[in-house]
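**Q** Have a look at these structures, which come just after this line.
Values quoted throughout were computed directly from the atomic coordinates according to the rules given, and no laboratory measurement underlies them. Quick caveat, the model's predicted, so the values are computed rather than measured. Cβ atoms are built from the backbone, for glycine too; each structure is taken alone.
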Structure I
Amino acid sequence: MTKKNIVHVVGTGTIGEPLIALFCDFREKWGIDEVTFHKRTPSGDDRAMINSLLARGARLVADEQARDDFARFGHRVSYTADEAIERATVVVDCTPAGNENKVTCYQRVKGPKGFLAQGSEFGFGKPYALGINDEVQSPDERFVQIVSCNTHNISVLLKTLASVDGKMSLDAAQFVCMRRANDVSDAKSFLAAPQAGKHDDPEFGTHHARDAYHIFQTLGEKLNLFSSAIKINTQYMHTLWFTLRLAHETTLEEAKTLLRNNARVATTNKRSVNQIFSFGRDHGYYGRILSQTVVPLSTIAMPDARTIVGFCYTPQDGNSLLSSVAATLRYLDASKVDERMDVLRPHIFREI
C-alpha cells in the first residue's frame with residue numbers, strides 16, 4: 001500500500017495559517033492526501049480561525065494535556081503532536097522554536113522525509129529561497145531553513161541586478177531593512193517611534209545579510225554584504241533601501257529592464273506602501289503578494305556606472321510562503337515541483 005502524503009504545519013501565526021490554507025486549497029493538485037496543523041494553546045479568540053481551517057479540510061493536532069480544553073471550544077483534535085509528526089511526510093515548523101524542536105524532537109523521528117523551519121532559525125538546515133538556489137536543493141536533505149522575507153528580498157535583488165552569465169559580479173552591497181513594527185493581526189508590541197536595531201554580527205551587521213551570504217555560499221559564491229535594521233511604526237510592509245556596487249558597468253535602463261523581466265519581481269509606479277499593501281489585500285492569495293519583492297522603479301538611481309541604489313518593499317511573508325510550498329513539494333515529488341507550482345502564478349504579480 002502506498003504511503004499517504006501528509007503535510008504537517010506547526011504553528012498558526014502569520015506564516016502558519018496561510019500556509020495551512022494553501023496546502024488545503026491545492027491539496028489535490030499537489031498530490032497531498034492530508035493536511036494537519038498543531039495549535040499549542042486553545043483560545044476563544046482563535047476559535048473562528050481554527051474552524052475556518054477545519055472547514056478547508058485540515059485536521060487539528062494538539063498536545064495531549066490540551067485536548068479537553070480544545071473540546072470545550074467545540075474543536076475535535078485528530079492527533080497528538082507526537083502522532084502527527086511521526087506520520088507526516090513533511091513537517092513545516094512555523095514557530096520561533098525550530099532549532100529547539102529539531103534538537104528535542106525532529107532529529108529522533110524517523111517518519112518524515114523532511115523538516116522545514118522559518119526565518120531566523122539559522123543553522124536548522126541548508127538555507128533556501130525559491131528562484132535563488134533551487135539547483136543545490138535535494139529531497140535527500142532532511143532539514144531546510146526557509147530564510148526570512150527580507151533575506152528573500154535581498155537575495156532576489158542580488159541575483160537580478162548583480163549577476164552576469166549566471167555568476168555574481170559584485171564588489172559589495174549594503175542594505176537597510178526598515179521593518180514594520182508588527183503584523184496587522186497583532187494587537188500588541190506596536191512601536192510609538194522608530195527603534196534602531198543592533199549590529200550584532202561583526203561581519204554582516206544583522207542576520208539578513210548573513211543569511212543572504214549563506215544562500216549564495218551554497219552556490220559557491222562569497223559576497224561582501226552588510227545590513228542594518230530599524231523598526232518603524234507601521235504595520236504595512238518592510239521597506240528595504242539598497243546600494244549595490246557592481247564589478248561591471250551597466251546603465252539605469254538596463255537595470256530597470258532586468259527588474260521588469262524577472263518573473264519573481266513585481267515592479268510598480270506606486271511609491272506609497274499602503275497602496276501596495278492594499279493591492280495584496282485585495283488581489284493576493286490570503287491577502288499576500290507572493291512575489292519576492294516589489295520595486296518602485298522611480299526610486300532606482302545610478303550615481304555612477306557601477307552603483308545601483310533604490311528602495312523596494314518586502315511582501316510581508318508572501319515570499320517565505322512560496323519557498324515553503326516549493327520545498328514541501330520537492331519532498332513529495334521533486335520531478336513535479338515546477339508543474340505543481342504553476343497554479344500559484346496568478347498570485348505572483350509582475351506589476352502592482
Structure II
Amino acid sequence: MCLADALLATANTSMSRRQLFGVTAAGLSAAAFAPSLAFAQPSGLAPGVLEGATLVSQAGGPGSAGVNLRSFGTNAWEITSGNKTIWMDPWLTRYDSGAFSGRFDGSTPISVDTGVLDTYITNVDIILLGHGHFDHIADVPYVAKKTGAMVIGSETHNNLLRGFGVPDKQLVQVSGGENMQFDGFSIEVFRGLHGLDGNKQYVFPHTLNTVPAAPTRTDQLYEGGTFVYQLTRDDGFAILLMSTGNFVERELSGLHPDVAILGATSTYTQTHQYNARLLKALNYPAVILPTHWDNWEKPLTEPAVGNVDPWVAEVKQLSPNSKVFVLDHLQSYAA
C-alpha cells in the first residue's frame with residue numbers, strides 16, 4: 001500500500017482476495033481503503049508463494065553480479081555493489097498515521113526514530129527519492145545530515161529538505177531525463193506518476209517553489225513529483241526502481257533491466273492495465289521484486305504483512321518466465 005490507499009474505497013471485507021481486487025472504481029466510495037484488506041498470508045506460507053513467487057535464498061550477500069538488494073519495507077531499499085551504497089526512500093521509522101485503521105490523519109506529527117536509523121543506516125553514498133510523501137522522505141533529513149549522502153529529487157523534495165536544514169551541497173535537483181555518470185555506474189531518471197486514489201486523484205500533490213519552515217505534520221510532506229530510476233553499472237547490469245503503482249509508459253518503453261523493483265501498491269488497480277503495460281514496456285524482466293505492499297504501521301522487526309498475492313498472480317500470468325521474489329523486512333536478494 002502507498003499513501004493513496006488511505007483514500008481508496010472501503011470494500012466488503014467478506015469478499016475473497018480475488019474478488020476484492022477485481023472491484024472497479026465504479027464500485028468504490030470515497031471512504032478510506034479498509035486496513036483489514038491487508039490480509040495476513042495463508043498459514044505457513046511466505047507472501048506470494050501461493051501464487052508462484054520464488055523463495056529467496058537466506059544466504060544474502062552479493063550474488064554472481066555482485067549486487068545486494070535489501071528490503072526495509074514500504075519503499076525503503078538498500079542497494080550495495082562493491083564499495084557503493086545507494087538507498088531508495090530510506091523511511092524506517094514507520095509511525096502510525098492511521099492509514100491502516102481507516103482513520104488516516106494528515107495532522108499526525110512527523111516523528112523520526114533515530115535509534116532504528118542508526119542501527120541500520122551507517123554509510124550512504126546516494127539517496128534516491130521516488131516522491132515526497134512522508135512514508136518516503138520523512139527520515140531523509142536525518143540520514144542525509146548524518147551521512148553526508150547526495151540526495152536526488154525534485155525541486156519540491158529539495159525545498160522540503162532545505163526546510164529541514166539539509167545543506168544545498170548535498171541536493172541534486174532533477175526533473176526526469178537526466179542520465180548521470182558516477183564512478184562505475186550511471187543513474188538515469190525517468191518522469192513517473194504517483195498512484196491514484198479511488199477518485200482518480202493524487203494525494204498531497206502540491207509543489208514548492210520556495211523553502212518552507214521545517215514541516216511538522218504528515219500532510220506537509222508533499223508528493224512534489226514522482227520519479228523512476230535505473231541504476232546501470234558500467235558492465236551493463238541494470239536495476240529499475242519504482243516507488244508507487246503508476247508510471248508513464250512512454251518513459252519506460254524499451255528498457256530491459258536485469259532486476260525490476262516494481263510498485264505493488266493496491267492503487268495499481270486504478271491504472272489501466274498497469275501490470276500488462278508495465279511488464280511489456282520493461283521487456284518482461286527476469287527478476288521482479290514487488291515494493292510498497294506491506295503495512296508500514298507494523299514495526300520493522302515484525303514480519304511484513306500485506307496482500308501481495310493478487311499482484312504476484314497477475315504478474316506471473318503475464319510474465320511466466322520472470323522470477324518474482326517477495327522480500328520480508330530486512331531480507332536481501334543477492335543478484
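**Q** Using helix-only ellipticity at 222 nm (-39500 (n - 2.57) for each DSSP H run of 4 or more, over all residues; to 500) as the calculated read-out, with -4000 as its value, let me know the right label among I, II.
**A** Clearly, the read-out refers to II.
**Q** Work out distance in nm of label points 7 Å out along Cα→Cβ at positions 208 and 272 for each of structures I, II, then name the structure with the largest result.
**A** Result for distance in nm of label points 7 Å out along Cα→Cβ at positions 208 and 272 over I, II: largest is II.
**Q** Of the structures labelled I, II, which one yields 0.70 when FRET efficiency 1/(1 + (r/R0)^6) of positions 200 and 256 (r between Cβ atoms, R0 = 35 Å, to 0.05) is computed from its coordinates?
**A** Comparing all candidates, it corresponds to II.
**Q** Consider the structures I, II: one of them gives 1.4 for distance in nm of label points 7 Å out along Cα→Cβ at positions 136 and 152 as calculated from the coordinates. Say which.
**A** Value 1.4 for distance in nm of label points 7 Å out along Cα→Cβ at positions 136 and 152 corresponds to II out of I, II.
**Q** Could you figure out which one of I, II the value 14.2 for mean count of other Cβ atoms within 10 Å over residues 216-223 was computed from?
**A** I
**Q** Among the shown structures I, II, from which was the value 1.24 of Cα Rg over 2.2 N^0.38 Å, for residues 80-143 alone calculated?
**A** Source structure: II.
**Q** So if we calculate FRET efficiency 1/(1 + (r/R0)^6) of positions 248 and 304 (r between Cβ atoms, R0 = 30 Å, to 0.05) for every structure here (I, II), which label has the highest result?
**A** For this comparison of FRET efficiency 1/(1 + (r/R0)^6) of positions 248 and 304 (r between Cβ atoms, R0 = 30 Å, to 0.05), the top structure is I.
**Q** Still on this structure, I have one more. Of structures I, II, which gives 121 when volume of the Cα convex hull per residue in Å³ is computed from the coordinates?
**A** Checking each candidate, the match is II.
**Q** Work out relative contact order in percent (Cα under 8 Å, 6 or more apart) for each of structures I, II, then name the structure with the largest result.
**A** That would be structure II.
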